[in-house]
Structure I
Amino acid sequence: MIGLSTTKPVIDTGSFDCPKCHQQRSYQRKLIKNWISIYFIPIIPIGSSGEVLQCTKCKIEFPAKSAPQSQASDSPTSEDFAEALLVLVALDRGTPNRKVVAKLQQVLSELREQPVSSETVAALILQGQSTRYSAFEYARTTRAGISREDRIRAVVLIDELVRCPGEAHPAGLDLLDSISKALGISSTALNSLLGDLET
């Protein structure tokens with residue numbers, strides 16, 4: 001059975017003013033790729049038919065050229081900041097194994113307050129691998145535009161990631177401590193914060 005199908009791989013992420021949510025939201029830029037399919041399996045690519053931006057909150061897609069972009073900013077949104085930091089932490093520990101990727105997917109779902117697909121996690125990891133930043137450098141260079149509350153939230157999520165079952169080790173905890181310091185959160189404040197969360 002031969003037919004036509006489309007796929008929408010994620011090619012970029014960012015933030016914009018979502019026309020549906022009427023708020024600043026993160027988006028995924030997707031390329032619409034057309035295929036000749038056999039038994040619903042894409043086999044032969046036959047070009048693309050444009051790009052769309054999909055709001056990660058409401059999931060509505062907008063043509064990429066007509067969606068209003070947010071004003072250029074020197075600092076990322078708090079969600080984008082935490083997301084990038086989590087991906088870089090996972091990569092700083094080496095090539096993420098299956099447990100780490102699953103934990104990253106869970107933590108990103110908590111951050112976005114909605115399920116995050118494994119394809120999205122894979123795209124974020126690829127994007128993270130192409131950056132020149134380590135998690136520590138990213139935290140140090142971007143912290144100025146991020147509120148203390150959002151920096152603390154990011155540290156709590158990083159703690160979850162580095163304590164991934166079977167994966168917690170001193171290097172991950174040392175990384176958490178150095179990132180906390182880069183974000184202006186002292187070791188004492190970090191230990192107090194994490195102690196409060198455990199009780």
Structure II
Amino acid sequence: MQVEIKTYINSVKSICPELTEQELIKFSEKLTILSLKKKEYFTQAGQLQNAVGFIVSGLIRSYYIDDKGNESTVRFYAEKDYATHYTAFITQQPSKYIFQCLDNTVLVLLSYENMQLAYKHIPIFEKYGRLITEKILKMQQHRIESFVFQTAEERYLDFMKHHPDLYNRVSLSHLCSYLGIERQTLTRIRQKLARK
């Protein structure tokens with residue numbers, strides 16, 4: 001088994017330890033590996049996302065472009081994250097988001113078709129699917145609520161608390177876009193916090 005696939009399988013086992021070695025081997029045979037260079041795209045807006053990408057190494061940003069041509073960053077996906085517009089994936093509808101690599105990135109891909117086969121032939125795998133769905137839903141809800149209930153400073157502090165490893169890996173313009181603030185605002189927030 002290739003190292004990248006083994007990394008993904010270990011992640012699957014940590015979430016759903018009751019899967020047997022036989023089931024995991026059977027499942028792993030359906031996986032593929034995709035290597036992308038920095039600035040390459042995992043998926044484009046308007047494109048059908050045929051596979052969920054588990055990030056073994058690298059960093060991906062999802063964003064959309066509004067009707068004025070402005071980019072808004074939705075999320076960053078780093079190692080052990082699932083790069084996906086999950087709603088579009090499970091409904092097999094075109095995604096509204098662009099997924100672009102911010103670093104050279106290696107993903108293990110699970111196609112929609114093979115996920116459905118795993119659900120059918122490895123019943124316990126449905127538990128894994130449910131737990132991943134719950135994880136994605138919690139992250140999306142947290143993101144929505146951060147804009148409803150938090151100030152810009154609180155969103156910044158929350159990002160630093162939950163993603164300290166990403167701070168030096170993303171550009172300030174992408175971070176500002178993610179936080180929904182202007183660059184000057186981020187500068188003011190950082191200066192204020194430095195004085196504390």
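24 is what came out when relative contact order in percent (Cα under 8 Å, 6 or more apart) was calculated for one structure; which of I, II is it? Write down the numbers at each step before the final one.
On the way: I: 16; II: 24.
Derived from the structure labelled II.
For the read-out distance in nm of label points 7 Å out along Cα→Cβ at positions 35 and 163, a value of 4.1 was computed from one structure; give its label from I, II.
It was calculated from structure I.
Once distance in nm of label points 7 Å out along Cα→Cβ at positions 123 and 147 is calculated for every structure in I, II, which label goes with the largest value?
On the way: I: 2.8; II: 4.2.
If we compare distance in nm of label points 7 Å out along Cα→Cβ at positions 123 and 147 over I, II, the biggest value is for II.
A short reminder: the numbers here are calculations on the coordinates, not readings from a lab. None of these values were measured; they are calculated from a predicted model. Cβ atoms are built from the backbone, for glycine too; each structure is taken alone.
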